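Since every read-out is calculated from the coordinates, none of them should be taken as a lab result. What you are looking at is a predicted structure, and each value in this text was computed from that prediction instead of being measured. Cβ atoms are built from the backbone, for glycine too; each structure is taken alone.
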Structure I
Amino acid sequence: MKRTIIRFLGVMMAAVMLFLCVPGCSSERTKAVMELDGVSIGADVYRYWLSTFKYYFVQNYEDIEDTVECWNKEMDDGLTIGEYVEKYTLQYAKNVLCALKLYKDYKLSLSKSVINNIDDTIDDMIKYQYGDSKSEFNNALMATYGMDLDGLRNAFIMEAKVDAVESYLFGENGTQVPTNAEVDAFYKENYSRLLMIVVNTSYELILDDKGNVTLDDKGEVAIKEYTEEEIAQKKAKAQEAFDKANAGEEFEKLVEKYNELTVEECPNGFYITNYEFETLVVGGYDSKALSEVLKMKEGDIYRYEDEESISIVKKVPLIEKAYSSKDDAEQLSDIQSHLITKKYNEILQQMWDDIVVEEYVSTLKTVDVKKGFI
């Protein structure tokens, strides 16, 4: 399901390849667009990022198309969609540049196995996409991103350096590994616990005697579609639950009485955080509804209706240290990773003021979306 563009996507850093150029290139194609203590990012790489991010948005958001009209469409925050992507690209590039400076400051090095893996990756790309023809691969790189084969190799090496910095800071025995107190504070500041009532309004699954789903004659999950009368009854049921919830009736008891979706792995409700927004949307959650839920204050009730069901959600108090409990630990298994992302971004962004950004970067805003071949 495609998403609607409504918020900044922190997970983008893991969604695309991290391509950097070699510092010191002097041609117009590789002209530095930003520099920090002798480390720079070139125009070809920046252009690649902007192109890649635009392609990502076109592919993943239902309200974005690769047209001039779309890129110039204004969003709620006053930015056009194109300006939004350009702003993100600039911030992304700054973070990468700062990470590379730290690599130099910490005097880190890459192992031979890491370098060999990079060479093997490139060899596989050439072999499977260009029939072992380095010249064709190189020509395609140049035509698509203005980047040659050597530049791509160095880009992968620098990507590995960025990973090395994160490992140095947050890996085993890392200097910035989160403490238990930091984890607990992050949990309290960034997570919400929700109780939900879900009423189906379109169809129900046909189960066997043991409660398992069954298949129809086409091998698909068998369902029973509701009649108009049944749909009306279902909607009335959901409205009744919503009215009682707003009237102050105990929500846990309403869940027991009205809820038609039970998730055994979540006996204490559902935990969500803004750090998992993209993952949840990819999993099928409506982006606008999820944004509203993330804004809820404790005790708030939210109703959401789509073509298949009506959901009534209440934000309830967090359970103390639920991330280490038997019942909830699996839901909260990524809390350490999210905290590391937050801490890493803070470290990098503290260095932003020292970056020299060339005005030339603003001339790259009109690059076309490239249908990347790598």
Structure II
Amino acid sequence: MRIIKTWLPALTGMCCMAFGSGVMSIYGFFVEPLSREFGVGATVLNTGPVALLLVPAFLGAFIGKMADRMPVRNIILAGASLSMCALIAIGAAPTLFSVALGFLGFSLGLSMYGPVVVNGMLVKLYPGREARALALAAIGMSVAAILLPPLIGSLLDRLDWRLSLQLLAAGLLLVLWGMIVAGTPRGVVETGSANESPVSGIFYRVRAFWLIGLCVALGLNVMIVLSVCYPPFFIGRGYSVADAGWFLAVSGVAGLTGKSLLAWWGDAVRNHVTWLAAGLLLANALGLGLLYLSVNTLQVVAALALMGAANGAFIPMHGYLNSRYFDASIISQVTGAQMPLFLPFGLTGAPLAGYVFDRTGSYDAVILALAGILVVAALMIVCTPAATVRR
């Protein structure tokens, strides 16, 4: 029981990641129903994830400052409530414009219980054990990838998209409230560091701030684009929607393995974390190449397993890399201030992928382009100077 109590905030972070950012693992399943009902193409609908970047880009620094100075529980509860209620409202939206407004509300809520707030809280609560705590929280993304695609695929086989989305959101809201109330500290989460880092007021001038932000932005935006592309990609290769759901579940299981390995020995390589991040990005690029060349189910599964493990271990890298360069007292502010760096590729990636699909009927060229972007991100992170913060 003592172990559970010690790690309960990390488990709560896991729940927030699963039923917050992890919900994007099912976005692609709603593209076709929305396209059919509202008469728009993939280019338009693929702009949906852009809201997930715009909101944190404009509000990330503000939300990060709140998370460093206000009770985290209140912020997370408000965000979870807003996000799930927005999804329920989308299920009743009469027009595409109403859907867009609902998704904007979902994105705003998600920013309040997403990585900026949750990872900042965990870095403060677990000094010296950041990798384990962040990896445990990030396991939630794998839990979502394992559970949500088969679940939503089954619901869509039996119900229309509106009722399926509303039932899912209502259930997730109950789970989130229970975990957040049980596992989040009541007051302001104080840093365990006695002295503030000398770069606390000038982190914009630190080279690592920009390189970490850009590298993580490229790596995570590739994952967002893939979450949109996967279902149509597999359907174009002759697989069913249900098959696509199970393929994503395989990737989720592999992601769980990658995060578990990071939780097990990630803290032991803290002085070489930039090389670890680069290796994960290159492994993901290799997996994309194998997926492009795949000609049967076994090869698809092998490629997704490699990509899932690499992606899974990379997801906690944002908070972990920042924790090696910046003091815990300002960690949420630093992470929030990096969010605008997600915009250049984030604003163009998914819409351009949709444009390619509308013009060519497949995502093959997109898969190769994303692999090249990951190689660039890997080269970028190895240029980061040595860490200055030691714990």
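Observations on the model:
- When distance in nm of label points 7 Å out along Cα→Cβ at positions 149 and 277 is computed for each of I, II, the one that comes out at 2.6 is II.
- FRET efficiency 1/(1 + (r/R0)^6) of positions 237 and 341 (r between Cβ atoms, R0 = 30 Å, to 0.05) derived as 0.15 - corresponding label from I, II: I
- Answer label among I, II for the case where relative contact order in percent (Cα under 8 Å, 6 or more apart), calculated from the coordinates, equals 30: II
- Computed over structures I, II, distance in nm of label points 7 Å out along Cα→Cβ at positions 229 and 253 reaches its largest value in I.
- Once mean count of other Cβ atoms within 10 Å over residues 69-76 is computed for every structure in I, II, the highest value turns out to be that of II.
- If Cα Rg over 2.2 N^0.38 Å is computed and equals 1.19, the structure in I, II: I
- Structures I, II were shown, and helix-only ellipticity at 222 nm (-39500 (n - 2.57) for each DSSP H run of 4 or more, over all residues; to 500) at -14500 was computed from I.
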